[in-house]
Structure P
Amino acid sequence: MPIAAAKGFELGDVYALGLLFAGVVLFAAILALSRQDEYAFTAAIVYLVLGAVASLGLQALGVDLLDPLEDHELIERLAEFAVIVALFASGLRIDRALTWRRWSSTVRLIAIVMPLTIGAITLFGTAAMGLSLGAAVILGAILAPTDPVLASSIQVGPPGEPDASEPRFALTSEAGLNDGLAFPFVMLGIFIAGENGSDWIGEWLAADVLYAITVGGLLGAAAGYALAAIAAHMRLREWLRKELDPWLAIAVVLAVYGLTELAGAYGFIAAFVGGLAFRRHEVRAEHHQRVHDGARLMENVTELAMVLLFGSTVTLAGLSEPGVVGWLLVPVLLLAIRPAATMIGFVGSRTDMPERAFIGWFGIRGVGTFYYLAFAIGTGVLTDAEATLLYWTAIACVGASIVTHGVSSHPAVRRLEH
């Protein structure tokens with residue numbers, strides 16, 4: 001009787017090794033997600049390390065790594081799915097009333113802090129890194145959005161829990177909205193890089209700012225609420241099995257996102273607003289917890305898979321691409337630009353200084369950065385040299401954010417609570 005799927009005694013190939021690694025990775029994910037609330041690290045740090053190990057192994061075996069320029073469409077699609085699931089899940093767990101006063105911290109972060117961050121990174125990109133204005137604006141726009149899931153310990157809790165502290169709510173709602181609201185700035189950079197003159201400004205304002213944002217929000221709200229109502233009606237007729245509720249979130253976000261993208265609006269905005277609307281219809285429904293749990297599990301799996309994927313592309317040669325100046329952007333962004341922009345944005349607010357410092361520090365970068373970068377590369381407006389520089393600078397900033405914010409999240413939360 002043969003002991004392997006080949007004639008005689010023969011060791012397995014790279015595919016078998018890949019299956020083994022996938023099993024180990026999945027086991028590590030389950031363990032890391034189960035224990036991350038108890039230790040001073042997050043599951044994302046574990047996956048970043050596993051990705052780096054995978055990169056070393058693939059290089060040793062002579063297997064080609066993912067190429068950020070050649071494989072930009074694959075990166076874009078994978079990151080796109082991870083982001084929309086995370087955005088919808090963020091919307092599902094927010095119970096705060098939709099009033100201007102109660103969302104004032106979110107407005108400050110979106111309307112003041114994000115544009116200031118983009119402007120400061122753009123200035124650094126042109127003055128220090130030697131980027132063209134268009135490429136620098138794209139760099140600012142892709143690094144400005146914060147991630148809705150990579151540091152779950154600082155987010156609001158699941159639906160039904162008492163209203164979270166202001167910093168937790170501010171960071172969760174900011175991450176839910178700025179992934180979509182960064183899109184006009186990405187498009188601005190693409191226009192600057194690919195067009196001459198200023199004839200395009202009117203088109204950008206009308207189509208990429210006013211139309212895409214407004215329609216994205218309206219379609220997300222309408223579709224999210226309507227699908228929640230349809231699901232509730234089907235439950236009354238016992239057409240839905242409760243054990244399948246966790247999958248409902250995936251069906252809803254795909255429908256909301258697809259509808260909005262067909263209309264030429266921003267699906268990221270619709271995904272978050274759709275989650276908010278879905279929650280508003282089911283605010284007292286017992287089954288909503290199961291829907292949220294399904295979305296939460298999927299967002300953790302997809303985001304961690306993307307961290308693993310990006311970690312597996314890391315090479316020593318790639319890490320040298322940004323140079324000293326590019327790597328200097330990491331501390332400048334995390335220690336200066338984000339905290340300073342937050343302090344400016346919260347001038348005159350009732351948020352006290354420790355809370356402002358907490359919000360300013362946890363501007364966590366994540367998967368959305370790579371979606372926008374892959375999208376920009378796909379337009380062809382960046383030179384190969386600029387695209388390469390932007391990718392490895394993004395790797396540096398996101399990797400540093402995952403490690404530093406992941407390690408500091410538990411101590412910072414405990415200190416804030418005291």
Structure Q
Amino acid sequence: MKSKLKTKWKTKFFGDCAELIKDTCKPNKDESTSYIGLEHIEQNTLQLNGIGNSSEIISNKFKFCKGDILFGKLRPYFRKVVCPDFNGICSTDIFVVRSKPGIAQKFLYFWMASQEFVNQATQSSTGTKMPRADWNFLCEIEKELPDIEEQEKISNILWDFQQLIINLNEQNKILEKIIQTLFKSWFIDFDGQTEFVDSELGKIPKGWTVKSVYDCANYVNGDAFRKSDFSSDNSGLPIIKIAELKSGVSSITNFTNQIVDPKYLLHNGDVLFSWSGSPDTSIDIFIWTGGKAILNQHIFKINPLTPDNKPFIFSLLTYLKKTFIEIARNKQTTGLGHVTKTDLEKLMIALPDDNLIKQFQLLVNPLFHLLCSNGLNSQILIKSQNTLSLKLLSGEIRV
């Protein structure tokens with residue numbers, strides 16, 4: 001029976017609320033604009049690449065305007081919904097969506113970002129290797145909606161949560177830049193060093209040694225799982241793949257009740273290195289803040305040689321990210337590349353004695369812990385936002 005509180009809510013089809021924009025770009029070599037591909041969309045945020053366009057880049061791409069909703073068509077990207085605050089172009093693997101009259105754009109955004117909508121998009125997806133959402137199917141989704149005044153109130157509350165999450169993510173980007181600047185100054189540019197000697201890497205400070213990246217930490221590859229290992233009711237611990245590193249635990253995450261070797265268990269603050277997949281989208285360094293979980297294969301858990309060595313090894317691997325991407329790209333087959341133990345053994349770096357590393361860690365340790373803290377707070381806000389979104393979008397809580 002319909003709640004008395006929702007008597008003014010009306011059932012509508014998604015297709016009556018949303019318009020799919022298919023404006024394509026004409027070649028224009030004289031313009032430069034921002035391009036968004038699936039690789040740039042993370043959960044509620046964008047990793048932007050501003051590029052100068054050529055006719056090859058810009059043709060057959062969709063145009064979007066400030067405030068448009070971008071929804072990845074491919075199943076792993078269904079949860080990655082964003083509203084850019086600028087005009088640009090995007091991949092044709094992205095739906096560009098605008099609200100129709102009587103529907104608040106931000107309300108439509110939170111509907112599309114909801115777990116309910118993601119589940120329905122997942123049901124609509126077709127294809128084996130890269131399942132895609134079916135727009136016509138999505139248009140047939142029904143939902144009870146309030147009037148536009150209440151839509152605005154609901155979306156404003158949820159948008160405040162969104163801004164807090166975005167602010168934490170932006171803080172972490174700044175913190176990582178600061179850490180990288182310090183690392184480069186100390187260990188790449190050798191600032192402050194006055195005496196140098198020859199080495200296989202060229203000139204390095206006197207007293208420093210050349211060491212492989214593999215010997216700087218212990219690398220534990222994740223466990224392998226079969227479908228029969230997954231729990232049918234999502235009980236047990238989540239299995240963390242690259243999708244979870246980028247978008248968090250979601251409806252497409254697999255769980256298991258299997259007892260695994262403790263070395264595969266994840267805890268908040270663990271440093272992870274995804275070493276296999278598409279070079280530009282999958283090769284990356286992460287700090288895990290999603291609670292106790294189990295690591296899947298194709299991701300290294302990085303155990304520092306000493307407990308207080310974590311900020312240094314995180315800084316080192318993050319600095320080498322571009323190198324890792326190039327290694328993976330050079331071995332890329334059928335869209336996938338990888339960085340192996342052998343690659344890490346061949347990759348050399350000059351290192352000082354332990355005393356200088358300890359000085360560096362004393363400097364960056366507060367920044368590293370702030371990175372972890374922001375990540376944990378972001379997870380708390382995301383969970384709170386998801387819970388509140390469910391109640392507000394269903395009418396259980398009224399505003």
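Nothing in this text is a laboratory measurement; each read-out follows from the coordinates by a stated rule. Nothing here was measured: the structure is a model prediction, and the numbers come from that model. Cβ atoms are built from the backbone, for glycine too; each structure is taken alone.
When volume of the Cα convex hull per residue in Å³, for residues 69-220 alone is computed for each of P, Q, which one produces 212? Answer for the origin of the read-out: Q.
Each of structures P, Q was scored by relative contact order in percent (Cα under 8 Å, 6 or more apart); the highest score is held by P. Each of the structures P, Q was assessed by distance in nm of label points 7 Å out along Cα→Cβ at positions 317 and 389; the largest value belongs to Q. Mean count of other Cβ atoms within 10 Å over residues 181-188 was computed and gave 23.1; which structure, P, Q, did it come from? Going through each structure in turn, the value belongs to P.
Structures P, Q were shown, and Rg and Dmax of the Cα atoms in Å, for residues 21-124 alone at 19.2, 57 was computed from P. Structures P, Q were shown, and helix-only ellipticity at 222 nm (-39500 (n - 2.57) for each DSSP H run of 4 or more, over all residues; to 500) at -11000 was computed from Q.
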